Structures are given as C-alpha cells and as structure tokens.
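Read-outs: derived from the displayed coordinates by stated rules, not from any lab. Predicted, not measured: the structure shown is a model, and the values here were computed from it. Cβ atoms are built from the backbone, for glycine too; each structure is taken alone.
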Structure I
C-alpha cells in the first residue's frame, strides 16, 4: 500500500526530471514532502515536457498510467495525490 509521502516523493522525482525549477527550493521541497505545503499546477509553470515527465514518474512509481491531459483535472498536486491514492487503493 502506498502512502501520501511516497507518492509525493514520486511527484518530486517527476518534477525534477521535468526541470520544474520551483521544486529545487529546498524549503519548498521539504514542506511538500512532509505534507505541510501543497503546490498548485499554475504556480509550477509546467511545460508539456514537464507534464510528460511527471506522468512517466507516476506510472513507473505506481503502475497507474496517466496522460498529461489528465493533470489538468486537478488544481494542485494534493488533489492529484488524493485522486491517485483512491485509484491505487481501488
């Protein structure tokens, strides 16, 4: 069973691979990983490559396949986390 922190670590891996510079701030990354800070997609300024890298990280880390367009259904990584945990636990 996957927990939120493990899923957030997968997100960080994908964001780093996609060169999303906001995740490189150590305080932001640590607060996100421990669950005390959410990151909205609009503040991450992700391009199409970054979205693809995040989806690849999610699939590799969880086995859940997700198209980059699906990310737009969620305002933030926390919303995505909740939705993915529901899919994983189903």
Structure II
C-alpha cells in the first residue's frame, strides 16, 4: 500500500492509464477481427476498408505509446500480407 501522497497519486494515475490502454488494445483487436472476418468471406472491398481502419487504429495506438511502434508495424505488415494474398487470389 502506498504511504506518501506522491505514491498514492501515482497509483491512481496507473489505474487510469491501465484502463485507457486496455480499452485501446481492445479496440485494435476488434478491428482486426472485423478485417479477418472480411478476409475469410473473401470480400476484397470490405477487407480493403477494414485494413485501412485497422492501420489507422494501430498508428494512433502506437503514437499514444499504448503499443510499441514496431509491434504496430509488425501487425500491419502481417495483415497487409493477408490482404494482398486475398487480392491475388481474386485476380
């Protein structure tokens, strides 16, 4: 248990940050699920829209330091690979 005022304030800040970070990560995961659903249905247009939204969400999350920028880049790269494979399959 925190004793000093500074430690008590820090504990409250940590709880608040954790809540915000968990919400952001959850939103990213949800966007990824929507993208993967579009890919599994074979819908190129929907997948294209979703990849744009996922990329946007990952960039914002990385910019706020909720997620490391390289983690976000790796996820974007893997999702883009899936999208390109879907486009190639459709052609």
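Annotations for the structure displayed:
- Which entry (I, II) yields the derived value 16.8 for mean count of other Cβ atoms within 10 Å over residues 16-23: I
- At a computed -31000 (helix-only ellipticity at 222 nm (-39500 (n - 2.57) for each DSSP H run of 4 or more, over all residues; to 500)), which of I, II: II
- Entry that produces 26 once relative contact order in percent (Cα under 8 Å, 6 or more apart) is calculated, selected from I, II: II
- The greatest value of distance in nm of label points 7 Å out along Cα→Cβ at positions 8 and 80 among structures I, II is that of II.
- Computing semi-axes √(5λ) of the Cα gyration tensor in Å across structures I, II gives 18, 15, 12 for structure I.
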